[in-house]
Structure I
Amino acid sequence: MHCDYVDGQLTLDGSALAAIAERYGTPCYVYSRAGIEARFRAYDEAFGARAHRVCYAVKANDNLSIIRALGRLGAGFDIVSGGELERVLATGAPAGNVVFSGVGKTAAEIQRALAAGVGCLNVESAAELARIAAAAAATGRTAAIAIRVNPDIDAGTHPYISTGLKENKFGVPLDEARALYRSARDNPWIEPRGVACHIGSQLTTIAPVVAAVREVVALAGELAAEDIPLAHIDVGGGLGIRYEDEQPPAIRALVEALLREVPAHYEVVMEPGRSIVGECGVLLTRVEYVKSTAARNFVIVDAAMNDLLRPALYDAWHEVLPCTAPAPGAHTLECDVVGPVCESGDWLARGRTLVAAPGDLLAVMSAGAYAFAMASNYNARPRPPEVLVEAGGPRLVRARERVADLMRDELERLSEEEAPK
């Protein structure tokens, strides 16, 4: 994504954000297709001639146009729900390129995954393996699985997105994984195909990931000696991006470090999400009011925590830029950028220095991942539209919801109540 000021107007890939806001209204999410595709290619090309699959983590941003664009570049997909599976399939992507992760797969989700021909189910407990085996036997379809190992390694990230410690709900300890593989080997409906690990998200150092992968590679070697040969090593995802002053490693540096740990006879599966889409999106929002109290100044905008939950949930930092460059010497305001939702936790940015007045357009940066994907309808607020900037210019890829959309199913129930008995 190339975002800079041209003639005083903030642009994304050459498209003026103010013009997009004028056309589609605010709040509004805007993504760079060129940026997303470039980051996927950076992963894909870093593997060189090594056998690999780059499986985009759909949970980061599940817009169908983004999924389709990545699928056309050869991406596989990492999913964590039946709904995400249906979104991937709706774009025409083959189910065989899908890895199904997640700790709480329902029986219905597993049955649907098997029927669709999902490439691999990443198993996170003994109970889940038993459920998969039962579903496979009932449907007559062998289930390809990988056990997700929890290596008890600190990723050094926010506790809410740390997934590789023994106190986290994800994966199974090494000793339990060994027992599960033996059980899987002896079940005619289960095919042990790989081993997986994923220690967290927004990672900014390579060392913890390398340590985790070293553990699972060693496990794969032990299993091979027990006549349980595996075809792939799933190294997870989680590479961080720059929100404020983070300095995550380059994609190529991470991939090359991991390849040094994984023997060449294994296919390497990787599941990046945030690092593909995160920096390629912005949230446009317009200033409604500027309010000053004895304690602080508030810039009240039309976007809220229901549109972008990360600040309220993670105390996350997003850069905020004016879409029109301020004039030299313009008066600045020390302020918090807050939304209209009736919660004190409804804020997008705190302690910022901005030039802001009612009617001004602001861009919340690095809002391509875990942004719209986590949006809700709290306070009966329709979710914003999504726009994809492509070679031909901006294209609406999800229309703004309407209040009528939110009430539709309930209105049908009301009409049933009013019908003659």
Structure II
Amino acid sequence: MHGFSYKNGSLFCEDIELSTLASEYGTPLYVYSAATILDHYRRLDAALNGVDHEVAYAVKANSNLSVLRLLANEGAGFDIVSGGELFRVIKAGGDPAHCTFAGVGKTKEEIVYALEQGIYSFNVESAEELTYLNEVAAELGVIAPAAVRVNPNVDAQTHKYISTGKSENKFGVDFEAIAGLYDHAASHLPNVRMRGLQMHIGSQLTSISPFIEAVEKVAPLAASLKAKHGIEFWSIGGGIGIIYKESLESGSLDWWENQPEVERPLTIERYGKEIVPRLKDLGLKILVEPGRFIVGNAGVLLTRCLYEKKGSAKTFKIVDAGMNDLIRPALYEGHHEIVPLKQPTSDVRKPVDVVGPICESGDFFCQNRELPDIQPGDTIALMSAGAYGFAMASNYNTRPLPAEVLVEGSTSTVIRKRQTLEDVIAGEL
């Protein structure tokens, strides 16, 4: 679940009071729970018992070296989408031989670097990329391991910006073209070894039905490719959603178990129960590529209220974090629960906009949301900010990037120092 809860009227991460971290390290501040990250990884790994499998963490969700090291030490593989992410994994102690390289626009430099490091497989997104991979491998005199990403044309029922498995999306190769592409590789691309098959239909899926539909549609194709071309793995992607609303309550196992069956969110245990039986007779190694599920609910962004601005139409709570620190609400209407570090003693709530200092109307964390009374000087937590938070942060408006802190029980460690203005302009002439 997650490691954030109120204790004696104050919000804690594991055994550390968040207000203490805000005072010591300043705001905006990202805080991550190591216990939550490990719990999610271990539960997913256990849910896949019954098939040969590997959990390949999607580095793009949160690429801090300490987070990667935590998972590498657990034996995780890694799903990467750039040469830079491979560099990070190696620096964090991860094994390139357990890395799969996805993405539609790999450069020659990235391909060469990945081949030199000995990655497990390139997840190829087009026939043209497969041909180019063969050319680069031939120049180096090596054989490139590859899997083609199949686009099963399944509606993931998620936000259009994070849907990836439909025919109109830029990702993957049409289902009907896959068999022919593997045949072409076998006869015309001598420097490519077709090692597996890959798919990923989207992110933040909260229903099991799209997963089942995609697996049932692609499983016969995977079996055929194994029989004809000897592939050894099938990556079924990631996309398992998390709970962004009611995040404090949903951090408790009791909360999940007390939900009516028809309303109960998708759990990792149900995911395994439904997916594993559909995979176990294939005789293929199964890769899963979770990112958000592992780290999303493991992080919060702390920010301090600077001013209250009362207008004729709205009341604004202006905080010191901005869309440059956490862009999800502005980019795709992402929801984050907003809670004060001091537990409210009253049930009174009023509609407010929580906004940042960026010179954009899209710089908000919520609009017209009923929240407890937050006063200037109070610190609040934007929950479920561990995935696609810092990883998508920028220096827009010449704002230094926030610090990141990892909590392990009663110990806190700065795992990224807060940028200074000198850091921001370093490299400019």
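We did not get these values from a lab; they are worked out from the coordinates using the rules stated. For clarity, every value in this text was computed on a predicted model and none was experimentally measured. Cβ atoms are built from the backbone, for glycine too; each structure is taken alone.
Using the calculated result 0.70 for FRET efficiency 1/(1 + (r/R0)^6) of positions 47 and 335 (r between Cβ atoms, R0 = 30 Å, to 0.05), pick out the matching structure from I, II.
Of the options listed, only II reproduces it.
Looking at mean count of other Cβ atoms within 10 Å over residues 79-86, point out which structure of I, II has the largest value.
With respect to mean count of other Cβ atoms within 10 Å over residues 79-86, the highest-scoring structure among I, II is II.
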